[in-house]
Structure 1
Amino acid sequence: MTIPRHPRVLSGVQPTGDLHLGNYLGALVKFTRLQHEMETFIFVADLHAITQWQDPKKLKSQVREIAAAYLASGLDPKIATIFPQSAVPEHAELAWVFNCVARLGWLDRMTQFKDKAGKHKERESVGLYTYPVLQAADILIYKATHVPVGEDQKQHLELTRDIAQKFNHDFEVPDFFPLPEAVVEGPGARIMSLRDGSSKMSKSDPSDYSRINLTDDADTILQKVRKARTDPEPLPDTLEELKARPEAQNLVGIYAALDGRTSAEVLAEFAGVGFGTFKPRLADLAVAKLSPIGEAMRRYMSDPAEIDRILAAGAARAREVAAPTLAEVKSIVGYWAG
């Protein structure tokens, strides 16, 4: 018999580089909505960040910047638990137990490591290889039931489910860990580069014109949208025709996500319209939606002590949930209790 669980959502963003439009539409908007639907834990993934080299002098300020973006986007620390991952040591301790539950073959199948490591996997950190196991610990230390994920993270969530299932089976504790479900619905799940409609918008892209950063001012947003790659044809009538035009599909998708509409509804309004007309409309919409976010981020960043207070309070709340879970795991595994 499956024990009914209180719905709980968990997710996080790494403090590496500037947050952009794709992060906002693909993650932050969803976080803000979900906090009103279920118990919500949102962390800054600084443990994950150091799987690749980070300047220690910058990392703390980058953590604050991600927290500022959460707050500016509408996450309410009185409702959602917002905290730095490294401030809750239970994440790392549970990850070790899961390292002993997960199988090497499971990690060998993780495509994200192959994508990030390329031809030189021997030079990558062990942390980069095993970070899907830490990701499983992030989720299961809170016994989260739902996780907002993009298409590129679905495989990691499946690994989390496999680890949970194997732990439950091996230690004969049915239903101890839930099998979390993906939250993928809604607009803006996958925003592509403004320079290449076949590549995801990314903080690591060397071209700043490939993305709209949340801290970009109005003039910069206007310029980036104006220079976004397109084709010479006007917008089509149908989504089927749009599929063959990745840059056009991306801009229509961005407009739809920013305006809270479907791509089909946007096409119904703009079918037959050229990009000389569509781009200015998109730019104005982007400025209207994103400028207040950037202004709020700068306001929060001007008061780092307040951000630190919010993060510390969130970490304390997170540990209230994480610590009992870890204590149960230690008992189940058979650790010495003293």
Structure 2
Amino acid sequence: MPQFTQIAEVEKSIKNAPMPIYLFMGEEPYYIDLLAGYAEENLLTEEERAFNQVVLYGSTTSITDVVDTAQRFPMGADRQVVIVREAQALDAQIDKLAGYVASPSPMTVLVLCYKGKKMDARKSVYKSILKNGVVYESKKVYENTLPLFIKENLEQYGIGLTQKAVMMIMESLGTDLSRIAQEMKKVSLVMPAGSTLTPELVEKYIGISRDFNNFEFQRAIATRDAVKAMRIAQYFSTSKDASPIATVAILYGFFTKMILYHNCADRTPAGLAREIGVPPFVVKDYQTAGQYYNLKQCVRAIDVLRRVDLMGKGVGAAQVPVYDIYKELIYSMMNL
């Protein structure tokens, strides 16, 4: 995952040779929070933080306040740290920061956290930050990068995990990196270093059923196993956490990738993984599903999923019981 190399470089800069300005921006909030937290913990000692570390929020401050704070002198320390969280809320007035970043205080480390967007690279303020500081772009995370993130998150605690455990975590937690990291930390508190996280332990410690989840439901649909799909649907109908809309969204993503699969020119596992945008170890699931659904059936599956999605949202009809929605989904998919 490219972010990790960049993260390490930024952390090395913060710890060993702090720059006067850091801009952390982009679509993925996890890495922005990670770096801001690292700056909070490593730029000052615990004693120095009381008087020399200030956290401002873009939604409740102004550029004038940021500049005034950054230009103050530290108290009993070599530097002060000013962290501006939610700095994207100041975007409309960010040009007012140009004068400061062009000639920043050598006794201040200013950290700007731009979540959900990037600062306009054409602005002079951005160019000055790039010249006098460090810019890190936290890019959106895609499904094919999640297994490595999960694996490396657990490896830092000395814990391994199986491929099915990875898929269960991905299916349940999606691309919410903060939640994944939080769950992996909880796992580390109850599992010793050198152990392996299995589907059974995922169910025990994270609360995701190893047999009754959307990943297993998708696999049942993909292999036209109506009996297994109905059994999972019955479980879903009695679970307060089950959502037909979420299930449809997952299947929609799967069959969209199945259409890509059928149109791939490079049929090698590596080529398929690259074209579909999934981890290499998942390719076999698409190869198996390809034996049960041809291209035309995959296209028709998208139409079925759109119709069932509307049913789940109560569009054009009265509220339909959850189990009936799943039954309609299963019947329609089995008869494409």
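What follows is calculated from the coordinates using simple rules that are stated; it is not laboratory data. Not measured: the values here are computed from a predicted model. Cβ atoms are built from the backbone, for glycine too; each structure is taken alone.
When Kirkwood radius over Cα pairs in Å, for residues 139-210 alone is calculated for each of structures 1, 2, structure 1 gives the greatest result.
Between 1, 2, which one scores greatest on FRET efficiency 1/(1 + (r/R0)^6) of positions 67 and 227 (r between Cβ atoms, R0 = 35 Å, to 0.05)? Mind showing how you got there, number by number?
On the way: 1: 0.65; 2: 0.00.
Structure 1 gives the largest value of FRET efficiency 1/(1 + (r/R0)^6) of positions 67 and 227 (r between Cβ atoms, R0 = 35 Å, to 0.05) among 1, 2.
Quick check: 23.0 is what I get for Kirkwood radius over Cα pairs in Å, calculated from one of 1, 2. Which structure matches? Walk me through the numbers on the way to the answer.
Numbers: 1: 21.3; 2: 23.0.
It must be structure 2, since only it matches.
Here semi-axes √(5λ) of the Cα gyration tensor in Å, for residues 43-130 alone was calculated and came to 28, 17, 12; which of the structures 1, 2 was it taken from? Source structure for this number: 1.
Of the structures labelled 1, 2, which one yields 4.0 when distance in nm of label points 7 Å out along Cα→Cβ at positions 83 and 163 is computed from its coordinates?
On the way: 1: 1.7; 2: 4.0.
Considering all the candidates, the number was obtained from 2.
Matching task: 23 is the computed value of relative contact order in percent (Cα under 8 Å, 6 or more apart). Pick the structure from 1, 2. It must be structure 1, since only it matches.
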